[in-house]
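Listed after this line are the structures, all set down as structure tokens.
None of the figures in this text is laboratory data; all of them are computed from the coordinates on show. Fair warning: this is a prediction, and the values are worked out from it, not measured in the lab. Cβ atoms are built from the backbone, for glycine too; each structure is taken alone.
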Structure P
Amino acid sequence: MLFLVSLIGIVYSTQLTLVEPSLTIPSTKNASMPVNVADFGYVPYGRTVGGNLTYVENTCNPLNITLNSNIVLTMGATCKFLAQAMNVQSAGGKMLVIIYNHEEDISNFLLIAEYGSQQSFIPTMMINKADGEFLIEKLESMTIYAQVSFELKQQEIVDLQYFLSSFDVLSYLFLDEFLPFAKQMINKITFDPIYIQFYCKECEKTGYKATNQNCISGGRYCGQDPDQNGPLTGRDVILEDLRQICILQKYDLITWWNYMILFNELCFNNYQECPSKIMKSISINETIVNDCMTSSFVGKNTLLDDNTILKEQRYKIMRNHQVYWPSLYINGEFYKGDLYLNNADESTVFDVDDFAVLEAICDGFLDDSRPTLCNATGFFSIKDGELQDCKYNQFIFQKQVP
């Protein structure tokens with residue numbers, strides 16, 4: 001399922017540039033127009049994609065043409081964006097540009113795909129209606145070569161902000177798959193998990209003086225009920241968020257990560273005593289964590305008093321205008337494209353170059369500070385949470401690759 005989410009406040013810097021001929025676009029007064037890159041498929045960060053523009057009126061059905069690596073321009077339609085991208089990809093197109101068929105500014109929307117869209121290997125994006133109509137008119141009388149550069153801000157140390165929820169299964173999938181790579185670049189990245197939360201509007205009207213089963217702090221911080229009619233509530237979600245933040249504050253990143261992996265494996269079906277057992281199994285002092293949680297409240301009443309840690313989390317959410325999860329920011333820029341690493345596990349041999357999110361993170365490094373992993377090529381496997389180079393492990397390589 002694909003849907004548009006209103007996301008007012010985020011500005012996207014990626015642009016489609018008309019290279020040959022270099023036409024002046026009326027809306028921008030230069031040869032470039034803004035694009036809104038879809039949050040699915042392959043986004044080739046660090047690279048430039050170029051080709052001749054080809055207008056195809058309808059991409060909802062399989063195309064009976066050969067596109068020869070052209071960039072397809074099409075009008076917005078009632079079918080799913082992913083279906084359009086797959087049809088263009090199957091016909092040999094290298095990129096899909098969809099013209100938004102309403103007058104609103106495309107920067108106010110986010111094109112989201114649910115997990116499972118990894119079969120799309122071309123970037124998809126949207127342009128404003130006026131810009132699209134300008135291109136359609138020009139294509140009637142000329143050939144236009146266009147290109148899009150997918151760039152990220154580069155730094156010596158890459159900053160990663162990951163938006164998640166402690167009771168969201170997909171939030172853990174990225175953590176599970178990315179951990180072996182994170183270990184290889186642990187001294188080259190900062191990783192800041194930010195836990196999505198809500199607030200009770202009715203509670204705000206009464207000055208946060210009433211309790212709510214899905215909230216703490218009088219309704220300032222709330223979570224979604226994870227099991228509906230089951231024993232858990234949104235309050236359990238928020239308190240688990242707080243516990244996980246305290247583990248990260250009191251221990252190192254890998255210890256937090258190990259807790260997260262075990263929580264995902266063991267706690268969803270039997271939560272009540274699970275966090276305590278996990279902490280004990282990986283030498284986390286539960287008293288230290290509980291003291292961190294308790295001291296983060298400004299008073300002794302956790303149901304009504306404000307919480308300093310969650311207040312800071314709320315600020316980070318609002319600063320990034322974040323509306324859905326899981327999602328990733330790289331060096332302060334919102335990452336577009338598939339977040340998952342194709343379920344890489346101990347039975348999988350894979351090529352690191354195929355993983356768009358890893359490629360994007362690597363593109364966030366300055367050239368002289370890139371970790372060794374970012375310059376690696378060839379096949380890898382994962383064993384016991386560690387990367388294995390299949391070039392030196394013929395058994396794994398031969399077993400998995402026909």
Structure Q
Amino acid sequence: MEIEAYADRIGDGTGLAAELESAFGPAETVVIRELPGGNANDTLLVEWDESRYVVRIPPTATPAPAMLADVRREYAALETAAGTAVPAPELLHRCRDASVVGDEFFVMELLDGEVIEERVPDRFDSPAARERIVDETTDALAALHDVPVPDAFADAPATSEASLGRELETFREQLAWAEERTAEERRVHGLHDLADRLEDRLPERPDDGEAGGRTSSDASDGATAFVHGDYKPDNLMFAPGDEADLVGVLDWEMAGRGDPLADVGWLLSYWEQDGDPSIMTEEVRERYGDHDYFEMLRVFVEDYSGFTSHPDSPGRGHIVDRYEAATGREYRHDEFYRALGTLKLDVITEGFFRAHLEDSAAAKPTYPVMRMVPFVLAEQGRQILDGEVPLRG
């Protein structure tokens with residue numbers, strides 16, 4: 001047996017190998033390695049003779065309570081997606097015995113394809129192929145929101161519920177938890193300002209009309225649907241062939257019952273367009289320009305959106321038009337939902353930074369940059385709410 005990484009978690013691998021043997025039969029050649037990428041659940045690649053499997057397991061550094069790194073929720077979400085129009089990895093095995101690797105885990109198929117982030121492969125570098133990528137992305141999200149909400153999410157945490165007001169309250173609680181430690185290092189005042197402004201702009205009830213006034217915190221135009229919670233370009237895998245076919249939606253650990261328009265807003269918050277203002281402020285450059293991880297921050301801010309910001313890639317308005325046509329659901333309150341997405345990511349990254357401060361050895365390699373990321377996300381949220389980043393810019 002060859003263990004290229006992760007030995008501190010699984011030891012000599014005999015426990016994991018025995019569990020896999022009970023599910024897939026014996027193997028003469030076993031190789032276990034950790035796959036890079038992702039900030040929540042860990043991902044292992046297991047070569048089992050000629051077969052290859054993916055193991056999903058919670059990280060040792062917990063990023064935030066009841067928000068991320070929940071393999072039980074991810075497993076239930078993948079079960080729900082199975083057999084629907086939403087492409088997702090096939091579940092192959094589940095282990096509830098925490099003594100095997102220190103926590104529950106599950107095994108799923110390894111998909112063949114690639115994730116499109118900074119740039120598209122040459123075979124997709126045409127206006128028609130770019131449009132197909134965006135249409136596949138949008139159609140899968142629309143199909144996901146048409147899947148009945150499973151009973152498994154009836155008692156899901158507040159981050160998966162449809163109430164926007166309760167979701168904002170949850171984000172504040174998560175932020176307070178993170179800042180118990182991160183505030184000792186620095187405070188991101190813009191993050192709190194963003195939360196306050198969003199609370200003041202909670203959408204009105206659909207049937208209130210012009211005279212409806214403010215709403216209760218339970219108001220939502222999107223009703224309730226099965227939501228992904230982290231639907232964005234780097235969680236989508238496209239086929240290796242010449243056709244830009246979506247073959248898999250990945251990373252379901254924040255899925256559950258929720259407001260589908262929040263899913264749309266989350267996707268759009270990642271969809272930078274050509275001409276959008278930079279979120280890299282002079283304050284951040286002056287404060288962290290010499291930081292060891294500033295280049296990683298620069299890549300996150302300037303290079304991540306290489307596909308979406310290309311002039312030949314369809315913009316945010318195209319996504320909204322296609323989503324509305326597919327679902328019959330009107331995407332209202334765009335600025336609120338996009339800014340809500342930036343707040344959600346802001347709170348998550350602050351949780352990652354706490355995990356780094358508490359146990360840097362167990363934290364993921366990307367966590368140190370989370371010292372800086374919340375500042376630029378708070379700026380992005382401000383720009384959206386101030387109307388500086390229009391939907392159809």
Review point. A value of 2.3 was computed for distance in nm of label points 7 Å out along Cα→Cβ at positions 262 and 294; which of P, Q is the source structure?
Key: P
Exercise for review: Please state which of the structures P, Q yields -12000 when helix-only ellipticity at 222 nm (-39500 (n - 2.57) for each DSSP H run of 4 or more, over all residues; to 500) is computed from it.
Suggested key: Q
Review point. Of the structures labelled P, Q, which one yields 19.7, 56 when Rg and Dmax of the Cα atoms in Å, for residues 102-301 alone is computed from its coordinates?
Key: Q
Review point. Thinking only about distance in nm of label points 7 Å out along Cα→Cβ at positions 134 and 382, which of P, Q has the largest value?
Key: P
Point to revise | Highest-scoring label, criterion being distance in nm of label points 7 Å out along Cα→Cβ at positions 110 and 286, among P, Q | key: Q
Revision key, fill the gap. Comparing Rg/Rh (Cα atoms, Kirkwood Rh) across structures P, Q, the largest value goes to P
Exercise for review: Rank structures P, Q by distance in nm of label points 7 Å out along Cα→Cβ at positions 30 and 374 and report only the one at the top, that is, the highest.
Suggested key: Q
Point to revise | Per distance in nm of label points 7 Å out along Cα→Cβ at positions 198 and 366, the highest-valued of structures P, Q | key: P
